[in-house]
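Pasting the structures in now, so scroll down.
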Structure 1
Amino acid sequence: MLNVVGHRPLGLRDAAAVADVLASDPVPMCMVAARCEVHGLNPRLLGGSLWTADHPSTSLCFSGANLIPLLGSRSDMTYFADRALSRPRACSSIVGPADLVAPLWEDLVPEWGPAREVRADQPLMALDGPPVIAPDPAVRLVTPDDLDAYLPAAIDMFIGEVGVDPRAGDGGVSYRRRLSSLIAANRVFARFENGRVVFKAEVGSMSSKVGQIQGVWVDPQRRGEGLGAAGTAAVAQAIAAGGRTASLYVNCFNTPARAAYRRIGFVEVGTFATVLID
């Protein structure tokens, strides 16, 4: 392994070069771009740090609660793995372009593995403009007063998607705080019927150019009615109204969801992969 102790995180002097990289491919870069646009490159504010093996224009990786490789060669992924292994593990997952995640995990698995789950093929989809099907007019922004009614659906979605209960460890305090923050930012959408959520979705990351949709969920008793497609179209429409491209990524085996997103107008623009470690 390389000796990487002492390598500095990127900072103010690197801001322009990092911004150029993040702007070069806005859809896959959205998760990190959204953070950097708000907080700059200060690790304390960013919730992690940015690494490069040489220069941001050729290699870049975000290290925080998620490890997100953004750019680099095979040897750069080895560098990032060595750097990650030089300190206690802080991330619970690795996510990003599949052609970067795979070699990065290959170098990390002897120390961090086995993974709880590897999702090696997740089509990354984007919609540059309004949806081509009618959005559900009953989908609306979730308000702080809706949080208690919204939580059961959000928890059910999280368990089904991630495989762990978000209330584990602290009784759900952190998860509730995360949702409250998204609600305050007008990035949580739902359709309520008789006080219950039948469709929900969130804009998990929002940069100046892209809004990344996550947490799409339909009440199991209402699936097959088109609520998912029309509801996601409503969220995509809200993103487009702000002048942004809507994006999302989905497991390759989720054929119904992929078909629904294509009906909305989403097209595949790349492939993500996710390694769930914890």
Structure 2
Amino acid sequence: MQHRGELAISQYLENASKGLTSMSDETINRVGEEIKESLKRQFAGGNKRDRFRLRMSNIGRPSCQLWFEKNRPETALPKPTTFVMMMMIGDIVESVFKGLLTEANIEYKDSDTVELKIDDKNTISGSYDLVVDGAVDDIKSASDWSYKHKFDSYESLASGDSFGYVGQLAGYAKASGYKAGGWWVVNKANGQFKYVPANIDMDKELDKVKQSIKAVEAKDLVRCFEPEPETFRGKETGNMVLNKNCNFCSYRQSCWETLVELPAQMSQAKEPKMVQYISLKSA
């Protein structure tokens, strides 16, 4: 069943494409101001991004990644030159999408900062995106692949949630007192959008948060994922590759010192895809 906001925004955009409606000056000005603030924030300079603290936006990530961020941040791979642009795109999508909700007459409570006390030493804070119909939601921009696969359903997202979106939403819900709603997802490739409702086991996610805190404060690293066997035409090759949950981790090279990126060893294609190998079968 579609969220009523999906139907309302779709109708508004259809009318806009036909020239039957416009966007109010109030909404345009608000969206513009939010984007201006985003530019100031993203281009503020300094090393603020590198100061580690547990917060809502990272607490759901794998604990091994958080351990590196706290204890060995200098070993991170360099951020891509597109990093700030990607952050800007996410901010712009969020601001414009809220504008569409407003124009489609979907009432919502805007972003607010909340705190969640885990224990006497640890309190995690963060700002949720919005609350619709008594449920806290997040707005995400996604690649075409992620839109079709990762955000196909709650189950597909939760099964490979290396960015910690489920833990993030659970934290917002627990801290705010609202129920966990879901994710408004916008496809960056073509502008498609959809609502993915969450089905979060709150006790399980909050227990994960507590375990992550213990792992981050531990002296030694405990890896979260093991290498996977490479397969070719349904058979294992004897080579071991990086676990798919580690593909976007900035610390994968430090975590796996033998990691090397090579063309797929068994491929016969003219331009084989690049694969991140942990170990290669002896010749």
Structure 3
Amino acid sequence: MKGDSPMDPMLRAQEVRFRYDPETPDYAVDGVSLTVGKGEFVAVLGANGCGKSTLAKHFNAILLPESGAVFVEDIDTRDESRLYDVRQKAGMVFQNPDNQIVATIVEEDVAFALENLGVPTAEMRTRVDDAMKMTGIYDYREKAPHKLSGGQKQRVAIAGVIAMRPDCLILDEATAMLDPRGRKAVMDTIRQLRAAGISIVSITHYMEEAAQADRVLVMSHGRIVMEGTPEQVFSQTRRLQSYHLDVPQAAELRDELAAAGLPLPEEVITPEACAQALYDLLK
């Protein structure tokens, strides 16, 4: 099934199929076609084992399709000679920030990949400072990462990727291990990156995060089974539940009020929209 964007393409998947074990008939990703536009924020939802993280790893060439193709801009991820270009354009942040932090000082960690690439010192200093400021960790630059909170560590991991100047950021359940405060801090950072024109692909279990995206995709058994704006997707509560997913709390309240005879517009999926709709209903 397709999940296409009308924007200039940043990422493209064409009939991608992938199995971890070629001896089994079951595909983790089963015929997925998808386009993510430049500057677009796409959230990918699905129950555990649906294939969403496997798909995400194709966009960074961690995994390569068994059949079909994945392109980062115009680069085929199967072209080994362009692997650096793929990973420079599409940076990836994983669930556990401790697995991505390697240095003992924050600014050294953010600079780690640039040092390995031999980026000139002056340029590296500018990139590292810009990345730390953009992710809100500049004030922690001389601190030890292990002394930071989970949300702060994850922003260090994001800064390390941003310092590479990617055009796209892929977040593989990057807020899953964080408390609500940490999740909010990371989402604030994502909004800033999106405002700077960076494409975002977020694999998430959190409906409130997905509600902030431009587009939401739902996966089940390796395929895209729903796709649309957050308002379009989260208005289909029963269908989402059939895929073992919830809706944002505001949408849940919308449904409960409708059942009680107080119908709110289907596009109500955020606390702000819910509050405004209730105000309009009761004034």
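No value in this document is a laboratory result; all are computed from the given coordinates. As the structure is a computational prediction, the values presented were derived from the model and not from experiment. Cβ atoms are built from the backbone, for glycine too; each structure is taken alone.
Here are a few things to note about the model shown:
- Distance in nm of label points 7 Å out along Cα→Cβ at positions 219 and 235 derived as 2.7 - corresponding label from 1, 2, 3: 3
- Computed 4.2 for distance in nm of label points 7 Å out along Cα→Cβ at positions 99 and 243 - originating structure among 1, 2, 3: 2
- Origin of the value 59, 38, 33, where Cα extents along the principal axes in Å was derived from one of 1, 2, 3: 1
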